[in-house]
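Some structures are shown below for you to check.
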Structure I
Amino acid sequence: MSIDALRGFDMFWIMGADSLGQALAKLVGGAGLMHHLAEQLDHVPWKGFRFYDLIFPLFVFVAGVSSVFSLTKAMESGGPDAALVRVLKRTLLLYVLGLFYYGGFAGKLLDSGEFTGKISDIRLMGVLQRIAIASGAAGVLFIYCRPRTLFFWLMAILGGYWALMAFVPVPGVGASSFIEGKIVEGKNLANWIDAHYLWGRLWDGDHDPEGLLSNLPAIGTCLLGVLAGIWLKSEKAKPERKAAMLAVAGVSCLFLGFVWGLQFPIIKKLWTSSYVLVAGGWSLLLLAGFYQLVDVWGWRRWCRPFVWVGMNAITVYLASNLVDFDKLAERFAGGDIKRILDRTVANGFGGLVLSLTSILLGMLLARALYQRKVFIRL
């Protein structure tokens, strides 16, 4: 249950952290502790790490953890070939859903609510596409490799990505963009490859934060989750020791990530190797905490809402794309209610209530599916 709860905890922030952060920022103003907390619900513009920069890699990490349990069952019942077919089908479905999420063949969604209708506005790389590629590659490696080999694959991927970014000269830029740990947005190998070889709509002009080359370290993030899943599934250690060693691994990854970040900066938009370790460290610590609380100590009541969401994570994610929960929230807590709250409580409080209402609607959808035992899986 801890894995489903952690997945749901992660999806909870995906469902409304942006609007919640904006509402908090408006409510508390431009200074103080609450302002810094609100700031954590937004991405770092380029270099560094905030709480919201953990949300995406945490989902990739959890996908790796859960794949150990699902693929082991598939291998036990049908062998490696059956597990491989399952991985390939899931990868293809996730990728197609990713195309659909960003508008599919209708192109880019405009502010007017209409689509451009241009095939050239298809976004080939995105969040679900990255999850598909990372979990697909990690799943294939899990099927055919031993844990020690998986660990070497992880090191090779992170080290290889660093070597590519550090030593391969960028046409028109050279290797200067990496001197003394400095990487300039738009002037590095990953961004250059996107600009020249990634067709369709790019999120940041001529490059994309979910670009082609940065899929490599994303596979490393999923592999880290696979290794954690193998440890969780192991029968050689007691539950308390499993949680403790996950925590130790998390602290170790954080230390290595921040040290490596002095030379290879922590940048989410490039999914740098140091970013993989820092995000992986926090993911391991969260998994250790959830596992200890939920599965070892049996404290389960507090996490039930997260389990509702975690059991239908992809469904809730797609629903948030098809249904505008923010506009629905306006019908319950907008208009005069919002204005009255702003005047009587504090300026910005009405926006905070709206944001929380939007998140609550998504949670209620997940609860309804859970109570009716409707679990849509790929």
Structure II
Amino acid sequence: MRILVTGSSGLIGSEVCTYFAGLGWQVHGLDNNQRSVFFGPQGDTRWNQSRLTEKIPGFIHHELDIRNRDGILSLILAIKPDAIVHCAAQPSHDLAAQIPFDDFDINAVGTLNLLEAARQFTPASPFVAMSTNKVYGDAPNELLLTELPTRWEYARTEDFNGIPETFRIDQSKHSLFGASKLAADIMGQEYGRYFGMNTCVLRGGCLTGPSHSGVELHGFLSYLIYCNLTATEYRIFGYKGKQVRDNIHSYDVARFIAEFIRAPRSGEVYNLGGGRSNSISILEAFAMIESISGKPMRSVYLDQPRSGDHICYISDLSKMKGHYPKWSVTKSLADIFQEIYEAWVARI
């Protein structure tokens, strides 16, 4: 069995490569280290590419940009993978406004290139695409919230489990990143619904883990823990530092992808996060890493939220668990913090 993973040197891509290699699959990775172009040396992922080459027997790396349509068509034709997991992206909410053409060409057009290549040459193979909770724009901020000492919280009991897949995706501010990812999201669904392919779109919340090359513009927990260890001043953008995210370890993401590939469905969408049990605010994250490292957190507060940012976002996992009852979140917040902490200690 052959799997093609785009963005293979990134957080989720590398985890998927490792997980499927453990299942005995032949792993093809596609990555061109574009993250270093976006975010500079701290975003460089070559170290992760080298790790995969050393760790995975027979790992094949393809240095290719997903915007290269002819290259993508030729690669899919040559490999004819039994599954495709698409993790490559321009991932930054903020950076997208500075590079709108690159953002759209990578996120939307790059996804189309892969979907069409799959339709032409390997249409029966499951296709999993990583999307984002930013496809909902800032509409989740319209939910009634209550302010607690360290976090914002949903005020209504019916919202307790978080945002479901039925939540509206239009008539809100998305950021250009959210808009380009939404285009890719809809295209992924359409290739399933229109062409009958086994496609799945995963609307990720905060995806995290020790393989993350976290930077300020992308990688909430990884960057926060890096700042603590290096005594770097962490900038809080609005909402009193009480904004909430649910965090899921890349290992649990890879486990769900494997469940979908074992029993694929057509044109599906799932909200993918750590759920309520793995939700945490910035202030709460400060306290947790301080308790692990013994170092004080340095921060500065900017009374200006990121445009279109969520105040409180928790993924409702009901649909995922209903369709795939064998899957659950196995890595707790404590596990996640400890692993990221140890990874940064080893790398710094």
Structure III
Amino acid sequence: MTLRFLLQKEFLQIRRNAFLPRLIVLFPIMIMCVIPWVMNMEVKNIIVEVVDNDRTPRSQQLVHAIEASNYFRFHGQKNTYDEALQCIQRGNSDVIMVIPRGYSRKIATGEVPEILVAANAVNGTKGSMGSAYLTQIITSHVQPDFAALQQRVSTLLLYNKHQNYKRYMIPALLALVMMLMTGFLPTLNIVSEKEAGTIEQMNVTPVSKWTFILAKLIPYWIIAFFVATVCIVLAWLLYDVRSTGSLVWVYVLSMLLALFISSFGLTISNYSDTMQQAIFVMWFFIVCMLLLSGLFTPTRSMPDWAYLTTYINPMHYFIDGVRTVFLREGGWHDIAHQVAALALLGSSMSTWVVISYKKNN
């Protein structure tokens, strides 16, 4: 009975806030409508400069092949390498290709000409991918036999066969929305009552700490369920991205993540004296958990000491589990490890939030 009245109080506080109900509804909608179009790791529109020192029909065939590629934007031919380098230094180009003198003659005699490819690596991904794309085009012209051999090698894509990047990123966006919505809102909950002075009225009541904290957590679990549903429905309606596995496991993972992150937010709120202090502490941990979770880059690419943090990072388990269900049609046996880890981290954090709440009788 006491829990029911406390829940009623929490929902009344959310409803009477002019901003929070709009944020809860509009934030996941905006994220799912906009971010999948712009958060794309595929590298295109690489601006390339060409210095053709051979100026033969054979070398011009290579230049025209680059012009016809969908990955490059041909910026024109320059007379010297220094002239092309100035374009990169001004930020107008990304890659330079220098065709040496005697290019056609060496190919005719069976020799392999040395072609210079210089990439602007300020953006490391764009520089490395651009030089790799350009190297493939060069190889197909310099060594046709090798290119023909590569074409005979077939690649079997087991998951995400069309290599749709939206299908890969939408589970990650679900994790991002879940963490922001069920993390920052609880962080401001208790500390806002401290600033308003209403927490003192609650402290003199006979309500147990477990009941008080549970009343704080349940509304955010309901918000997490709503946010997950909105993201899944919008992914289906806007991008025709559907989970290949059961949605039950997506909801299980989402609720376990919400258990941890909302408990974590309340724990920070317990230790904070002002909302400014709470929001900065939460922001620090949110950024670390996101960047070290494998959300944008593979965790195996991280240094060993950074990879060790994934063992205590709930975002890593959530993203890995949701992508397993969405892309690989994973079931219980495929995500049992992630579910167990999230359950352990969530229960530990919920226990901590109860212990950290100091009730002055």
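Going by distance in nm of label points 7 Å out along Cα→Cβ at positions 71 and 311, which of structures I, II, III comes out largest?
Result for distance in nm of label points 7 Å out along Cα→Cβ at positions 71 and 311 over I, II, III: largest is II.
Which structure, out of I, II, III, was distance in nm of label points 7 Å out along Cα→Cβ at positions 55 and 207 derived from, given a value of 2.4?
Answer by label: I.
Match the computed value 1.33 of Cα Rg over 2.2 N^0.38 Å to one of the structures I, II, III, and report its label.
Source structure for this number: III.
Tell me which structure, out of I, II, III, gives 0.35 once FRET efficiency 1/(1 + (r/R0)^6) of positions 23 and 87 (r between Cβ atoms, R0 = 41 Å, to 0.05) is calculated.
Clearly, the read-out refers to III.
Any read-out appearing in this document is the output of simple, stated calculations on the displayed coordinates, not a laboratory observation. These figures come from a predicted structure and were not determined experimentally. Cβ atoms are built from the backbone, for glycine too; each structure is taken alone.
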